[in-house]
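Below are structures written as structure tokens.
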Structure 1
């Protein structure tokens, strides 16, 4: 059997499907048909059952979300997409092998659009290591990066060579971590990366570096064969970590240069104020800089500073040797250091002496715990979280 001849026939069938889609007048329907033709091919036995094909958005580990992706290749053996409603599917980045952006005609504008979509997905992948536990051992490895393909049915009054130049311009402004793995134009050829000083195609995300440059090959009728084979090879080379869905209910957020957690649920005592607040980036910056200069203390020392003794039974529920930061630039005192630190007002509500460093709270910044006193926070250090109310807590 001539395999190349078989795939040339498949490529021709996709062409025919595309021509049928041109009869559909509504642009949205054309897009749906165009994507469904490729999806149908991949789902009907051309990919192992462990690989699912969907579309939608991908969510990362710090409340960041990708742009809408045409085709998402995900692990359907151990994971399923999260259905927000009948039209929106959400995929945790941990279960995504990669995406394929599908274009009717690959003009420069559509190329840039596809590249930006791929970047929005690759940005979600944490640059860390993951661990998998087996029966008697565990394995630690670098977290795999998702791949990004652009699949086009035709050129858009241009050429593969001009698209290579367009790609070079875009890559000069973006880091290699965000570059595409492969660009395919049906019936024309492919655009890939080559490592300088070699003639070897570099397709994997971990092998595309600043030492690589984009090239094109006019594979013509064999273009679809290369698309399919590289897609399958990349899927098979990626070992995804286990997905822990529960953590997606309480994700940290990016505030300026910091990744911050537990800073999205501050409410004021006024019951008429329905807003939810958070500490500002400027305040967080002050906290981090002051605490880094001061150094860490143990949770045990933190409690002793605040109360003069350990709360009863606390050693059973907390690691008192854990190192934390304590933001106290005004040298507020502990309860045990002020006589009548807490009194009752006429409205039967407790009044805390302003010299005392309680009540206090904590936030997590870049994975480290920072404790602060409410009396050290001024009104201008809070900001409203837009679109969030007390009902969301």
Structure 2
């Protein structure tokens, strides 16, 4: 008899148990994929946003927990700007600001910053030199705040007037609020301070020149310089997010294996007589074990397929979640699916071996006496 057909027949004989086991595996794998994909998508979206804003290097305070927790004084920025090979430098104060009952990612830039010229305006204008308490909103931020040109809104309790709407490409930047640096410094009680600095290098394609500039920047003060792709690697918040996602994925894979183990232990107990008959007619121990392991593999495969479908369903519905759905990118991909599925499959096979090993340890005569 074909072992796959035999395994399918055995699964159909206990439809409720099979359904619950497969559902448990699907939910576990789906939750692992969803959280892992969400974590990766947040990081990818943040990297895209940093690239879109501009700069060959990002300068941060040494030991800072992330782009929100740094402290770079003006005198340090002046020393960094004097490093040979740097053509442009702009400090930026980054804050997660309260506004209208929610939080918005807010950047404060100096009036003369070259970053203002890179803003892809869709409507309105940029703040004029010396203009105070004005803001440019990303189009998603404008929608979520319910504001349009010349409307007023608050940031940290301070009133700002919308003078422009930006049409950034990355999802993170579409939710940005851009204000004059001095206004955000006053609102956050951080006078003459920035959290990061964007640096443009004259010959950024030359890796040796870029390495030299990074070394000189780090010698100019208590700061570190990193490429835009490396910034999030130094952010402790994202490190914690990755650790949590990995822990959930491991727990989910273990839960999947536990469902398989439970179902197969019960199945082998119920099929003791059948297993004894197979042994009596000449089935080898290896063939009996294969029949049970294949049954576990089938359950895991069906459950993993269900989990993948659930994760894509979650990705499809995620943008409809109020507040966060339009601000956080969410794109599950094959690069994330493969390791989670592989981990679940390996654990399921290992757990299927236990009831299979128990089954072949029984003597055929003893198995035939049991009902």
**Request:** Consider the structures 1, 2: one of them gives -8000 for helix-only ellipticity at 222 nm (-39500 (n - 2.57) for each DSSP H run of 4 or more, over all residues; to 500) as calculated from the coordinates. Say which.
**Result:** 1
**Prompt:** If we compute mean count of other Cβ atoms within 10 Å over residues 180-187 for structures 1, 2, which one ends up with the highest value?
**Reply:** 1
**Request:** Consider the structures 1, 2: one of them gives 0.20 for FRET efficiency 1/(1 + (r/R0)^6) of positions 4 and 244 (r between Cβ atoms, R0 = 35 Å, to 0.05) as calculated from the coordinates. Say which.
**Result:** 1
**Asked** A value of 3.3 was derived for distance in nm of label points 7 Å out along Cα→Cβ at positions 44 and 76; which structure in 1, 2 was it taken from?
**Response** 2
**Prompt:** When relative contact order in percent (Cα under 8 Å, 6 or more apart) is calculated, the result is 12; to which of the structures 1, 2 does this value belong?
**Reply:** 1
**Prompt:** Which one of 1, 2 has mean count of other Cβ atoms within 10 Å over residues 68-75, as calculated from the coordinates, equal to 22.6?
**Reply:** 1
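Each value in this text was obtained by applying a stated rule to the coordinates, not by laboratory testing. Bear in mind the structure is a predicted one, so any value in this text is a computation, not a measurement. Cβ atoms are built from the backbone, for glycine too; each structure is taken alone.
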